[in-house]
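Please find the structures below.
Just so it is clear, none of the values below were taken in a lab; they were calculated from the coordinates. Quantities reported herein were computed from a predicted structural model and do not represent experimental measurements. Cβ atoms are built from the backbone, for glycine too; each structure is taken alone.
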Structure I
Amino acid sequence: MFQKFFQSKIQVQFPGWDKYPHLPFALFFTISLIINYLLCETIYFQSLYSADQLYSPLVLLDLFSGKGISHWYLPPSPYFFPDLVLMAGMYLVFPFLYLPTIYGVFQMALVWFGLYFGMLGVRSKKETLLFLVAFQSFVTIYSLFGWVTKDNPLPFVYFFSNAHHSTGFFFSLLLVCTFYQSVRKQEHRREQTKPIFSFEILLYWIGFSFLYLSDRYSFSIGCIGFVTIYLYETKHQQPIGFLKTQGIRLIWTIVFFLFSNELFFWGMKHLLQIPNSFGILWESLSQKPIKTIFHLATTYLYDFGKQIYYQNHSLLGLLGFTGLMFFRFPMRIRILFLVLLPVLLILLILVGRFTYLHPYPIRYLFPLWFFSFFGISWAMVSILKRLPYSFVLATLIVWVCLLSYFPKPREDVAGFHRNQPNPEVSYDLEKPIRFWSEGKIEPIPIDKSGEPYRWITGAFHTP
């Protein structure tokens, strides 16, 4: 009776529902844009407008104002593509002071579109819609959970952030998924009607090269994901000899790709001020015995776990829910999660402990959070499809109403940074002051000892 009641309401309110099957998706995307905008302007505002997140808009401000970027001390991953390209498009259209928010909303819209077209190949339209609603709802719920428990930092802000590996990760997923489908289609084609080095392969080579030169971390995740799924899918379908031959070709292709792009990246580092990550890592490791390295790594990982336990209760909740629902995840997601877990922990240690010292670089584990939300949403579809459309979509309206009452700190934050009189400030103030003054105030970042702090900044126009 409950279900019939809601279905009757649908017929009254939306008489053309069956005639316009895309209407539910249009409603979802519209409501989702509003939810994500409110998340960016309330819960995640402080994080999205912090010093670490304002690199992209300030680089573009200097670039489009004619100052160039040669004076910038760029991050180890310069995030040229796709982060800066997307931000540049928004820079030309939207108000400068809203760029981080617009970027976060637009990024999530692209994620929903990607998941929408990807899911249609394996599930029905109704199940795809329910999956998207579940994904958006879980991101919102755990964001609220983190706000209530005062998590520091908020771990799910990277769904909306720029220049923090998340956009690169999403782009690597797009490249890997489309490239994997292309490879599998070519293998199942009985007659080769196209040359091996086709224009399509060239486009993928260029795409992966742009990703590698901009964000080697995201490239590594995509490459590992592709190799993992490819070997899993083909191990029972192809003879051992074929797999060995393909494996050798793949290895040589990857080696040539890495060599050519590392050579190009070496040239970039001579034109722009980009840290030499491999050099810093090698110098750090070469000065320590293996026993010391192992001790420092395990201690760092232990301290990292303690910070999750004491500072990120929403993340603990997600990990617990992931454990309960794990065996209901799609097989590929389970495999990727288990393969990437140790890989990401190793990368976390190498970068956070031995390259660029950071007590809590939680962003390097973002792919695990994404796959957790993906798997949980997938499992929830079987429950949600018993409910009518109206009830499911109504849950999204609840999030809009709830977030509308949250405090919006934009004016207070802007006023605080515009009224900073000191010409020399700490790292966490320099970029926000430049951003909120739209480049009119240019303070100098200094460290605790009063020396110039040359880390991801465009404040120094001379060496």
Structure II
Amino acid sequence: MTAFRAHRDAALTRHAWVPPTALVIGTMLVFAAHFRPWEVAFLEEWPLAADWNGNGGWAFAPNYLEWTLSRPLHLIPSLIGLAVANGAPGGIFLILGLVAAAQVPVIVWALRPVSRSIWLSGSVALFLALHPLWPGGYLQRFLPAQTAVLALALAVGLLIRWLQSGRVRWIIWACVVLLLGFLVYPGPAVAAPLMALAVALVVKTTWKRRIWAVAAVTTTSAVMTVYSLVITRLISPSGTSYEMGNIEVAGVRSLRELVTYVQATLFSQGELVLLGVLAVGVLGAVLALAGAIPHPAGWLITGIAFLSPVTTIVYFGHTGWLSDIGRLGYVISLGLFVALLVWPIASTGRRIRLEVVLAAALVALSAIGGARGIQYWQPYIETQHRLLDALGPVVREAGEGEVVVVVDHSGTFGLERSFPLQYLASASRVWNDDDTPVWLCFEEPSPVPGGAVLCDPEDTGEDLRLMTTLAQPTGTVNIYIGQKEPK
């Protein structure tokens, strides 16, 4: 037995470089998956970059103060990206890549005091950082949401250290970090208390510390909710923040209505999300029945996985959010991440081979889901770029007082993923480095997307000159130059 242990220890020493090397490689792959500056921008980044370049650095920020009052740090990560890249929206991709990549070592650090295996910790970290059930995480517009996830990951480590040591500074910092994350994006406000409950139940500690952990995190989420919905009203009674503005327009009126929307979205658009919930639930049962983790921990994983759709409550402020599988996938993924946290903490180390196989499967599925998430957006990005390229020669030819008019007969544009009305002009300014006004409109009988408009001479000017036509699979897009009458 002594010789066996000596041989095992020698083998571990020889291969000590493998785990940190794998951690570095995994972190770099996550960064590479999120850092795609050649895509330039997708949606809100266009006007942010146009305002930054047009108004000089931070001068445009007052335009967004009222809108972001309920989440005052919301734009800070994006502004840092613009500052680093001197106004180029691709700089936001740099910050997105760094934030997503940081989630991997942070989770490994968070679980280090309680995990028997860096491989298990790493697999959970890659699930979080590659978010296979949430394609939106690969877009710049969700950098605030990714930043809030990083704050949640840091809070996991701080809370575990509180549960183990009882030192007050750990729980204080956990709440501070969570609150900062919520001030950027409050999406994890329901997942955070669930995380505190799961970690508190599985980490060996006193019940007093468990209660304090759950109470402190729940209070932090409640404080953020009160601030967003009540205090912002006191600060700006006549203002319309993002949360309050949406609630007034389309807030959920009852719990039953919320459940109906979530159920309809998951069953019509979220088959993959539901499959992920089922897979994590089954994983908990397999680990428990195989003796890899204690039975209570296994059923805790299964229970949290099946309860993860509860995290969608955070989107009660707008029925449109509850109809968006992207947003629901975000919070449900966080719920599944909470469930998976139990695994490395509770592992007994008795079924190492089984756990290695399952961890490898989790990493592989996360990577496949991540690749699918990136690919999901490529057709929309290519469509945007084709229109911007076609606009280039036209905006350069337009003279003073003229406007470039895009008339879409194909039903392609004007949608959230293909230039809503207010974003095309900003995108053209950034892409083509030209301030010529660009107007998107539609002519009957072509379909008119919500928020778009029919062509009106007051917007397009008279005597439109057809400059070029862009062919789309469902029709044509004509690009004109018009002369607007001075008002």
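With helix-only ellipticity at 222 nm (-39500 (n - 2.57) for each DSSP H run of 4 or more, over all residues; to 500) coming out at -22500, pick the structure among I, II it was computed from.
I
Determine which structure produced the value 28 for relative contact order in percent (Cα under 8 Å, 6 or more apart), calculated from the coordinates; the candidates are I, II. Display every interim value, and only then the final one.
Details: I: 28; II: 15.
Working through the options, I get structure I.
Given that mean count of other Cβ atoms within 10 Å over residues 41-48, derived from a single structure, equals 23.5, which label among I, II identifies that structure?
That value comes from structure II.
So if we calculate distance in nm of label points 7 Å out along Cα→Cβ at positions 89 and 177 for every structure here (I, II), which label has the highest result?
Result for distance in nm of label points 7 Å out along Cα→Cβ at positions 89 and 177 over I, II: largest is II.
Supply the structure label, taken from I, II, corresponding to FRET efficiency 1/(1 + (r/R0)^6) of positions 185 and 441 (r between Cβ atoms, R0 = 35 Å, to 0.05) with the calculated value 0.05.
Only one of I, II returns 0.05 for FRET efficiency 1/(1 + (r/R0)^6) of positions 185 and 441 (r between Cβ atoms, R0 = 35 Å, to 0.05), namely I.
Thinking of I, II, which structure, once semi-axes √(5λ) of the Cα gyration tensor in Å, for residues 297-416 alone is computed, gives back 31, 25, 11?
Values: I: 31, 25, 11; II: 47, 20, 10.
So the calculation was done on I.
If FRET efficiency 1/(1 + (r/R0)^6) of positions 433 and 449 (r between Cβ atoms, R0 = 30 Å, to 0.05) is calculated from each of I, II, which structure is the one that comes out at 0.90? Show your work: numbers first, answer last.
Values: I: 0.90; II: 0.60.
Attributed to the structure labelled I.
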